[in-house]
Structure I
Amino acid sequence: MYKKMRIILGIIVLVLAGYGLITKNFIAQPFMMLTLSAFIVVGGINEFKQGRKGRAFVSIAFALFVLIILVQILVSK
C-alpha cells in the first residue's frame, strides 16, 4: 500500500516540478512542495513500520522542514 502511494505521489511531484521547469511558471510550486512532504512522510511511516526508527525520524523531520518552507513561501506572497 505504501509503495503505491509513494509511486503516485512521486509521479505528481515530478509532473508539477516538470511543469514549473518547462513553462517557467512556478504557480504550482506550493502544491509540489505539499505533495513532496506527503511523499516523504509516507516514506518515513514505511521506514518506521520496517523497524528503522532512525531513518523514520529523519524523514519525518525533513518533511516538517519542507512544510515550514512551504508556509514561508505562502506567507511571503
Structure II
Amino acid sequence: MKRSMTLSLSEDIDDFLNAYACERGITKAEAIKGAFALLKIADDQKRKGDGSSLGLIRRMPDDSLEVVGLVTGA
C-alpha cells in the first residue's frame, strides 16, 4: 500500500529538485524517492554497528576505487 505526504521545501531545495528532475527526465517525486532510498541504505548500514557505511566512490584509470565521500544515517 502506498502512502502520501506533503513536504514544505525551501526555495533553494525546490529549485535544485526541479533542475535535478528536469536534467534526468524524471519527476520530482521520483527524485525524492531515490533520495529516501539512499537514506534508508545509509541508515541500514549504520545500524549494523560493524563500521559499515554508504560510500561514494570514483573508479580510477587503473580500475582501483577512490572514496570521495561517505553518507551516514541519521
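Here, each number is a calculation from the coordinates, and none is a lab measurement. Small disclaimer: the values here were computed from a predicted structure and weren't measured. Cβ atoms are built from the backbone, for glycine too; each structure is taken alone.
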Work out relative contact order in percent (Cα under 8 Å, 6 or more apart) for each of structures I, II, then name the structure with the largest result.
-> I
Candidates I, II; semi-axes √(5λ) of the Cα gyration tensor in Å computed = 25, 16, 7; producing structure is I
Given 3.6 for distance in nm of label points 7 Å out along Cα→Cβ at positions 40 and 64, calculated: source structure among I, II = II
Identify the structure, out of I, II, from whose coordinates helix-only ellipticity at 222 nm (-39500 (n - 2.57) for each DSSP H run of 4 or more, over all residues; to 500) was calculated to give -30500.
-> I
Among I, II, structure where FRET efficiency 1/(1 + (r/R0)^6) of positions 8 and 56 (r between Cβ atoms, R0 = 25 Å, to 0.05) as derived comes to 0.35 = II
